[in-house]
Structure I
Amino acid sequence: MTKKILIIQGHPVKDTFSGILFDRYVKGATASGAEIKTLILSDLKFELNFRTGYRGTQPLEPDLILAQELIAWAEHLVFIYPNWWSTFPALVKGFIDRTFLPGFAFKYRKGSLLWDRLLTGRSARIIVTMDTPAWFYRLVYRRPGHNAMKRGILEFCGIKPVRITTIGPIKTSSEAKRMQWLVKVEKLGRMLR
């Protein structure tokens with residue numbers, strides 16, 4: 001059976017190393033025979049601000065309806081984005097706020113602090129570029145962006161396992177090191193992980 005993979009590029013700027021990593025993951029996953037769908041968040045048209053919160057109704061734009069359909073279709077989600085201010089770009093946060101909604105991604109139980117995870121049966125890979133060395137991000141900052149995305153968002157909605165690949169530091173990397181990262185990400189795509 002062919003695995004269904006949704007690959008989400010979350011860098012708001014085109015022609016970046018995150019974009020090249022995205023292309024290499026797609027290449028690897030395609031070579032594996034997986035069924036691939038992609039979302040490039042910077043190409044979507046939607047309001048980033050979740051202005052009504054959970055109190056009101058904010059209609060989903062057509063691109064977000066499509067995104068929900070693709071998330072529901074996928075067995076494995078891959079997010080590729082840069083680490084900005086120890087987490088993720090506003091584009092990624094806005095996308096999550098507007099698509100991972102109650103009734104779609106989770107559902108609170110009436111009269112309870114517990115909730116139902118509506119996206120079970122899926123796994124995820126997060127590929128994050130950063131200028132901070134991974135050891136510093138882990139030991140000093142305690143990985144706030146990784147923890148938020150893995151535990152606070154994806155696992156909260158039932159997606160498990162969630163694996164994280166940290167790529168960096170980018171700004172001081174050599175061409176040889178970047179090539180190693182590209183090979184690694186393409187291999188992850190081939191392994192469908």
Structure II
Amino acid sequence: MSRIGKLPVNLPAGVTVEVLDGNVVKVKGPKGELCQKVDPDIQVTIEGNEIKFARPSDLPRFRSMHGLYRALVNNMVTGVSKGFEIRQEFVGVGYRVAAQGQLITMSLGYSHDIQIMLPAEVTAETPQVRKGENPVLILRSADKQLVGAVAAKIRSFRRPEPYKGKGIKFAGETLRRKAGKSASAK
């Protein structure tokens with residue numbers, strides 16, 4: 001058995017799960033509603049307060065899908081009950097970020113500001129920062145895949161560079177820094 005796939009997914013209070021036609025798992029909770037199509041070979045059963053996954057045989061294809069779909073459904077259950085949050089820091093002189101509803105405006109050292117519209121499922125917040133601290137953008141959503149994709153898109157506008165560490169980085173991320181050129185002794 002797959003170490004991940006054999007574990008049942010526990011349902012917290014306030015979360016309901018349905019298995020619809022075509023092996024589609026639908027999860028509802030206080031933070032929203034998510035759907036995921038599961039491969040027809042993987043059997044999904046709801047027993048009391050747990051969701052269990054079973055595979056037909058030990059072929060490598062089935063073993064990999066067994067753990068994959070269990071992890072995806074577990075992320076859906078976590079998302080609709082607690083939600084997911086990603087924090088990004090804007091490190092650099094003059095780097096700023098502002099969120100107004102679904103529109104994010106970033107000043108990243110280019111000759112123009114960059115604006116990006118967020119999907120309806122993602123919310124953004126820019127808390128006040130004290131003098132000397134880097135601006136922070138907080139993205140929240142019930143869908144882990146979507147909030148991760150949005151954060152990666154925002155980061156792609158100015159990746160952290162290895163010499164000074166300037167750019168958009170995830171909070172708590174450690175960057176590999178390189179030593180700059182050193183003057184050689186003659």
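What follows is calculated from the coordinates using simple rules that are stated; it is not laboratory data. Predicted model, so just to flag it, every value in this text is computed and none were measured. Cβ atoms are built from the backbone, for glycine too; each structure is taken alone.
With mean count of other Cβ atoms within 10 Å over residues 52-59 derived from the coordinates and found to be 8.8, which of I, II does the value describe?
Of the options listed, only I reproduces it.
If we compute Rg/Rh (Cα atoms, Kirkwood Rh), for residues 12-107 alone for structures I, II, which one ends up with the highest value?
Looking at the calculated values, the largest one is II.
Compare Kirkwood radius over Cα pairs in Å across structures I, II and report the one with the greatest value.
Top value of Kirkwood radius over Cα pairs in Å, among I, II, belongs to structure II.
Which structure, out of I, II, was relative contact order in percent (Cα under 8 Å, 6 or more apart) calculated from, if the result is 29?
Only one of I, II returns 29 for relative contact order in percent (Cα under 8 Å, 6 or more apart), namely I.
Given -10000 as the derived value for helix-only ellipticity at 222 nm (-39500 (n - 2.57) for each DSSP H run of 4 or more, over all residues; to 500), which of the supplied structures I, II does it correspond to?
Answer by label: I.
Taking FRET efficiency 1/(1 + (r/R0)^6) of positions 4 and 172 (r between Cβ atoms, R0 = 25 Å, to 0.05) as the criterion, which structure among I, II has the greatest value?
II
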